[in-house]
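Derivation of every value follows stated rules applied to the coordinates shown; laboratory data play no part. Please read these numbers as outputs of a predicted model, since none were measured by experiment. Cβ atoms are built from the backbone, for glycine too; each structure is taken alone.
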Structure P
Amino acid sequence: MKNSIGIDIGGTITKIGIVSSEGKCLKKTSFRTKEFNSFDDYIIKLINTIDKLLSEHQNIIGVGIGAPNASKNGTIETPANLKWSGKLNILNKIKEKINLPIYLSNDANCAAMGEMIYGNAKGLSDFIVITLGTGLGSGIVCNGKLVEGSEGFAAELGHFSIDNKDRYTGLNVKGGLEAYVSATGIKRTILYMMSKYMNDSVFRDISFNNLHGEDITRAAENGDFIALKAYEYTGKILGKSLANFVTFTQPEAIILTGGLVHSGDWILEPTKIAFNKNLLPFYKNKVKILLSGLEDKDSAILGSAALVWKNIL
């Protein structure tokens with residue numbers, strides 16, 4: 001059986017796994033991306049982790065890497081939610097130590113490839129994947145082909161400016177979508193709602209750094225006014241934005257994945273209401289909003305591994 005290694009370089013955690021050609025994650029591991037202030041130190045940790053997996057598994061035919069702001073030239077350039085800056089030549093650094101075919105792409109593009117090969121985009125020619133993690137990523141497929149742009153930086157919808165208010169994205173875009181719709185964005189919305197309303201809330205005794213997405217979901221389930229308002233606000237922005245994105249490519253479906261989606265109907269219901277309300281009339285009832293068809297916690301790994309199967313098989 002042939003296997004590949006899938007690597008997802010997230011803003012908080014780097015996830016690495018062995019993936020079969022059938023899309024099964026056979027083994028996985030992870031470490032915290034945020035612990036590494038130095039890119040070189042991070043690369044050492046990443047290579048050592050890959051080496052360990054290679055020593056334990058045979059028939060590895062390649063490595064796929066999904067990373068924010070990844071280019072076709074094998075670099076990561078000014079990643080929005082990572083500590084490193086400038087043009088980082090990640091592909092060459094890994095190839096110096098790992099003697100396998102290695103492929104790099106934008107993390108959200110990897111998610112789109114994963115959905116097309118393994119998930120809910122099987123059989124679809126036109127779709128958009130939105131990843132709702134530390135930031136907001138997006139991958140667009142048109143006529144069965146990934147929209148990458150001349151250097152690989154196409155479809156950065158998380159930095160699409162939706163207003164002129166005072167929130168900034170990780171790349172300092174004023175009013176950018178990911179500043180409102182992401183795991184980080186909804187935490188900021190909790191603070192905003194507490195300043196706007198005087199209602200009691202469990203969050204009044206929790207600092208920003210100690211606030212986690214599952215806390216917000218749990219509070220919503222318990223009827224916390226601030227949590228409910230935060231989801232309503234976030235879903236309204238996401239739904240309206242998705243309706244605008246439909247005008248770019250008229251996808252058959254928009255697939256949502258990432259940590260924020262784990263809150264279920266708390267985020268999905270207001271999103272769908274706003275989406276349907278803001279669609280142009282000739283798009284109505286033609287575009288589905290779906291959740292990822294990949295195994296929940298392995299979706300980022302599977303998406304990155306899909307790069308190998310796309311290029312080798």
Structure Q
Amino acid sequence: MRARWLGLFALLCLVSLLVGARQVAWSQLLSLSGDAWLTLTASRLPRLAALVLTGVGLSVCGVIVQHIVRNKFVEPGTTGGLDAAKLGILVSLSVAPATGTLGRMLFALVFCFGASLIFVALIRRIRFKSTVLVPVIGLMYGGVLSAIAEFYAYRHNILQSMQGWLLGDFSKVVQGNYEIIYLILPIVALSYLYAQRFTVLGMGESMATSLGLNYGATAALGLMLVAITVSATVITVGAIPFVGLVIPNLVALRYGENLSRTLPIVALGGASLLLACDILGRLVIYPFEVPIGLTAGGVGGVLFLALIIWRNK
């Protein structure tokens with residue numbers, strides 16, 4: 001089964017390299033020179049790397065948040081994390097406009113981490129009779145943060161700049177302006193290293209504490225890993241919904257909840273879903289391109305609706 005997933009992933013990577021407004025011939029690539037080789041190395045390969053890393057990062061983030069909150073219907077997009085990161089970027093544009101990409105990412109990281117802590121504290125204080133109410137509260141919380149971000153952007157005349165982070169788009173990924181997304185690699189490595197602890201975290205505070213786990217420190221570490229991944233993703237390609245929500249649920253239905261065993265499958269599934277959505281966006285109105293925020297939202301929304309129907313059968 002894993003070999004089949006790896007084969008599908010490899011096929012999607014190959015198709016992603018070949019699909020585009022500019023046709024690339026194998027004979028031109030083999031010469032290792034010319035416009036085709038430049039297109040491959042300066043645009044297609046960076047885009048492929050960004051797609052894979054973003055898919056891996058968002059899916060891993062989703063499963064970490066779900067174990068911390070103990071709810072299968074949450075991800076950074078339904079807990080206010082994406083909206084907080086967007087607000088952090090907007091604040092950096094007005095407070096420290098000369099900080100550059102790294103500085104804006106640090107602002108996004110701080111805002112995302114702080115908003116995630118507030119959301120977890122809010123959920124822990126309120127006892128919900130239905131698990132569906134948790135993402136509802138998260139969406140309301142994210143809506144408040146988004147409204148604050150829009151008001152802040154309007155107040156400082158940077159509303160147009162904000163639009164770039166509302167919808168994910170990989171069309172501008174080229175060599176030299178995407179490398180910050182490689183921060184996801186150590187984040188995924190740390191997530192796998194702490195996979196067993198995150199699995200125990202999902203059993204609840206009392207059970208985790210009885211098993212000798214420092215619940216607060218482990219939850220804070222997980223939220224920090226999520227904040228770094230979300231901020232690096234938003235600053236590079238924008239906000240992309242549903243990847244961290246759909247993939248962990250699909251993997252859990254088939255392979256269970258043990259992250260030390262399922263985390264590689266979650267990462268591979270997230271990358272494959274994002275690659276498929278990106279290829280769809282490049283082909284549906286070829287040679288023009290639909291932003292991946294739209295295709296991922298559409299495909300992910302359908303899959304999420306199917307999951308809800310399946311669980312309620």
Structure R
Amino acid sequence: MTAGTPYSTLTPDLVLDAVGTCGLWPDGRLLALNSYENRVWQVGLEDSAPVIAKFYRPGRWSDAAIIEEHAFTQELAEAELPVVAPLAFGGHTLLHHGGFRYALTPRRGGRAPELEAIDQLQWLGRLIARLHLIGARAPFAHRGQLDRDTMVQQPMHAVLASSLLPTALHANYHAAATRLDAAIATRLEAVGPARQLRLHGDCHPGNVLWTDAGPHFVDFDDARTGPAVQDLWMLASSERAMDAVLEGYRQFRPFDHAELALVPALRAMRQLHYAGWIAARWHDPAFPAAFPFAAESRWWEQHVADLHELADALA
């Protein structure tokens with residue numbers, strides 16, 4: 001295993017052995033699930049329903065940060081929030097095998113929410129408000145914050161250090177990213193300090209699964225400290241949708257409407273971070289296969305144009 005190929009030794013046999021060491025009986029059925037930051041497998045069992053085995057990317061989070069994420073999801077589950085929390089074995093949820101850290105969770109299926117359906121948006125608003133009531137009880141100690149350093153400056157440096165960015169675009173990219181960073185900083189200062197709480201952190205439609213019983217949240221891998229609106233804006237594609245989400249949200253928790261002015265900055269931070277994430281992970285073989293467009297000059301040309309457009313909008 002190397003920093004560039006962190007999963008080179010993660011074989012199907014190792015996955016099965018890791019599940020077996022927990023006292024479970026894999027039946028040999030493995031299904032690789034769609035995940036790039038980590039590696040996630042559905043593992044069939046002899047005498048019960050399948051489990052999901054998530055192998056954490058080496059070096060991304062400390063053990064303390066992963067355990068803190070697990071504790072948060074368990075706290076939510078104990079409060080009867082519909083979340084998928086990790087299973088404990090011998091009192092531990094963070095497990096180790098073959099040089100990897102991993103966790104097992106129950107398999108919970110579902111379909112994507114209908115983000116044009118007002119009743120579903122209101123339902124999601126109510127659930128996120130309940131999640132935030134729990135999240136506001138205590139701070140994270142190890143998970144970090146949703147801030148410019150994490151979402152802008154580190155990704156920008158990753159892009160500038162990457163061979164993906166064409167040499168001819170270095171100056172243009174640096175100018176665009178720096179300009180956008182300044183616009184984001186100005187917007188954050190103008191809005192003023194927002195109340196910080198523990199968040200899901202990556203609450204996009206792919207991390208909400210809907211069944212006949214309603215929605216449940218999955219994948220708290222990006223849980224961080226930040227403003228409440230971070231868990232709302234990716235589910236609301238229009239002003240009408242946001243109104244519906246907030247209608248549900250306010251049934252359980254007050255919402256500071258000043259935070260809505262943060263949404264353009266949060267959207268810009270996410271877009272800049274996305275390019276930096278791909279650049280930082282490019283040596284992982286899964287990334288060129290999944291994001292081939294990032295090797296094309298025209299994609300970076302468009303990205304630079306997008307950054308300028310976002311800066312204009314924020315200004």
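I have 3.8 for distance in nm of label points 7 Å out along Cα→Cβ at positions 13 and 125, calculated from one of the structures P, Q, R. Which structure is it? Walk me through the numbers before you get to the answer.
Working: P: 3.8; Q: 4.7; R: 5.5.
The structure behind it is P.
Supply the structure label, taken from P, Q, R, corresponding to Cα extents along the principal axes in Å, for residues 205-260 alone with the calculated value 41, 29, 16.
Q
For which of P, Q, R does mean count of other Cβ atoms within 10 Å over residues 53-60, calculated from the coordinates, equal 17.8?
It traces back to R.
Ranked on distance in nm of label points 7 Å out along Cα→Cβ at positions 61 and 293, which label among P, Q, R comes first with the largest value?
Comparing P, Q, R, the top value of distance in nm of label points 7 Å out along Cα→Cβ at positions 61 and 293 belongs to R.
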